[in-house]
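Values quoted throughout were computed directly from the atomic coordinates according to the rules given, and no laboratory measurement underlies them. Note that the structure is predicted; figures quoted are calculated from it, not measured. Cβ atoms are built from the backbone, for glycine too; each structure is taken alone.
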Structure P
Amino acid sequence: MRDAGAIKGDLITISIMEVNDSHIASIFACAEMGLKIIILDSPATLESLPYTKLALHGPSQFYIYDSTEDTDHIYNGLHDEMMKRYGGIPIDVNEKASEDYFHVNVSPDDPFLMSSTSGTTKPSRPVLFSHKEVYHISKRNIDIFGFDEDSVVCHSRNLHHASALLTSLLPSLMASDNHYHTSIGHDLSGDDHILLMGYHGIRKRNTTHVMIPNKATLIDFLETVIKPFNTTLNINMSGFTLDQSFVELAEKYNVRFQSHYGSIDTAIPLLINFVDKDSVVKENCLGVLPDDFYQLNGTEVMCDLWDEPRYMEDKLKHKDGEFFIKSRKETSGRYLMELLRDCPEEINLDLFFQDTKLNMEQLRGHIHEIKK
């Protein structure tokens with residue numbers, strides 16, 4: 001990267017999709033050079049490319065890619081087109097870099113990650129995480145998600161899923177000795193080969209931790225499970241509450257759900273809800289504050305790492321130490337209906353789902369472009 005002209009403070013993205021050694025090494029190399037990594041979202045359509053995170057909050061000066069990785073098919077070629085337009089100068093991770101010694105003075109308060117708010121009903125804004133914040137959030141999540149040196153961790157989601165980076169990848173790298181990677185994407189319905197490979201790999205390795213992006217993919221995955229796992233599998237999930245059916249799934253397959261709630265601009269995570277075969281679930285329950293890392297008062301969230309409080313858009317109800325969703329600022333209902341009402345063509349909303357929610361920034365942009 002230094003050979004390509006990258007200097008401290010430059011914006012860079014990592015276009016290596018697998019959570020392999022090159023992907024992880026690139027994250028740490030960027031950190032050591034004081035570069036800011038921008039977290040990508042998945043491009044939905046050609047028309048929505050100018051409304052992706054990289055386009056809106058970039059472009060980046062550089063992007064790291066793996067020339068041996070086939071990315072032509074990813075999002076029907078839209079990922080490569082996004083990188084071509086907004087990625088900057090490409091850096092092949094396989095090219096030998098200079099071995100000259102160099103030193104960059106990186107401060108704990110220097111920015112390290114750039115993400116952005118969801119853009120649910122208004123334009124998204126960038127959210128920066130310093131090196132100090134990334135370290136302390138990740139260190140905190142070791143205990144919350146139960147990583148130790150004996151954990152066997154399947155890395156299924158790359159750094160472009162911010163919660164995966166901060167609740168799974170970095171905490172487990174800090175604490176655990178056993179790691180491997182396999183892809184469990186947003187939509188694997190009908191792809192029984194990949195699902196079965198994931199199941200057999202998890203079973204063979206006695207895996208203890210994996211992340212699965214949404215309920216639909218979870219169900220597709222569990223339906224391939226031939227018999228219960230020998231070792232209890234902790235499944236990291238976010239974005240929705242759990243009902244009684246998850247207790248039944250936990251018992252049937254010997255899994256434990258780690259459902260966490262928060263947002264990119266408040267807390268990762270703020271609340272956590274553990275559900276296993278012995279749980280008694282409560283309707284709309286989001287879980288508990290697991291520690292005092294964040295303080296919650298109404299919609300106000302405070303953390304010792306911040307200079308001022310931040311605010312949630314959702315409204316919660318607190319009862320007997322547990323928190324319940326009271327109202328959620330969602331794009332379903334009236335706002336979405338109004339947005340789609342005058343659209344000149346029918347839109348496949350599945351293209352705009354990112355893990356557990358609609359990418360409203362890209363959807364608004366797509367509609368704007370086709371109405372021109």
Structure Q
Amino acid sequence: MVKKYYIGHFLKGLNDGGQSRNNAFRQYFIQKFAKIPSTYSCNPILRFIYLLNIMRIFLFSRNNEIFIHQGTLLLLFPLPILKFKGIREIVFKLLQHLSVRNSVTIEVNDLPYEQAIDLELVVNEVYKIFQDKLYPLKKVDFIFASHEMGKYIKGKFNSNYNVVINGSNEVRDFYNTKKVHDCFNSAETKYIYAGGLNKGRQIEALISKFANRKEILILTGEWGEWLSDCKLPKNIYYLGKFEEDYVHYLASKCDIGIIPYDESRFYYNICYPTKASFYITAGIPFLSTPLSELKNIFQNMGIAFFVPFANWDLFITNLNKNKLAEIKYEINKVKSNFFWEELLNCYFNINKIK
């Protein structure tokens with residue numbers, strides 16, 4: 001009898017797009033009664049025991065279906081270990097052994113090497129070595145989080161791939177349980193940025209675009225504590241960090257979501273920001289810089305705006321609120337296409353996984 005294994009991780013307390021994606025896949029496989037071995041613990045002894053169990057599966061599994069997150073591989077075999085060539089060779093021989101004897105799918109949310117370069121993070125060359133060994137693996141199917149990312153890797157390594165873009169869930173109603181900030185009651189157009197608020201991540205430039213306008217800008221997400229020390233203009237509100245479901249509810253009370261990524265950077269153009277589906281499933285359009293992956297999906301749907309960041313001031317000034325109401329009406333017709341349940345059922349039914 002064919003067994004299904006889901007090898008992934010979900011770290012509670014983190015609300016980033018990658019964790020949302022991991023959790024969506026995990027819930028799907030729970031419903032399919034897959035075997036889900038533990039992969040992570042804060043206890044190093046338990047973590048080592050989990051690793052031994054995963055290696056046992058890699059060695060002895062035969063004729064089964066194995067689904068693995070790339071990020072989980074890096075959790076099991078972290079960079080300080082992979083930097084040693086001998087250990088690296090063992091890891092990839094195990095993966096190749098697994099793929100020859102089983103049906104193996106590896107899910108890829110990010111390309112950590114290219115991402116680090118464009119996001120000006122610490123660039124660890126071991127990421128490149130890891131990717132250069134992983135993507136050429138024979139008899140492995142890859143799932144990428146964007147079409148442009150898949151095409152990029154296909155061009156470099158001729159990998160077999162499919163795409164499942166990042167989705168979101170239906171909005172939960174918190175009306176009777178939590179009181180929202182007064183800014184949501186404003187009659188002015190309300191823009192919301194929901195995501196990482198790291199200083200230097202175009203947040204300062206975004207604030208300058210909205211400073212002292214009549215329109216409202218709402219900022220919510222992780223790593224924004226530095227904003228509490230700033231004297232923000234009276235039309236700009238930093239609300240702090242909340243659980244994802246509650247932020248989704250807050251977004252549904254706004255008019256437009258914001259994706260201000262630098263359109264000149266390669267990685268932003270090949271990724272699919274979770275924010276896009278997050279806003280659409282909240283029932284609101286989004287304003288984005290002209291990013292290739294998002295334009296490919298949304299430009300002809302008429303439910304998103306693509307404007308170079310330099311021109312956002314003019315866009316905000318000229319936005320027609322009646323047109324905005326029409327777009328929200330159209331979004332309600334299609335937003336279910338961006339629910340995680342719909343995206344995953346569509347992919348797994350077509351590909352019979354399984």
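Here are some notes:
- If FRET efficiency 1/(1 + (r/R0)^6) of positions 5 and 133 (r between Cβ atoms, R0 = 25 Å, to 0.05) is computed and equals 0.35, the structure in P, Q: P
- At a computed 3.9 (distance in nm of label points 7 Å out along Cα→Cβ at positions 125 and 253), which of P, Q: P
- Read-out mean count of other Cβ atoms within 10 Å over residues 77-84, computed value 18.1, structure in P, Q: P
- Mean count of other Cβ atoms within 10 Å over residues 85-92 from the coordinates reads 18.1; which among P, Q: P
- Of the structures P, Q, the one that -7500 was derived from, the read-out being helix-only ellipticity at 222 nm (-39500 (n - 2.57) for each DSSP H run of 4 or more, over all residues; to 500): P
- When volume of the Cα convex hull per residue in Å³, for residues 149-292 alone is computed for each of P, Q, the largest belongs to: Q
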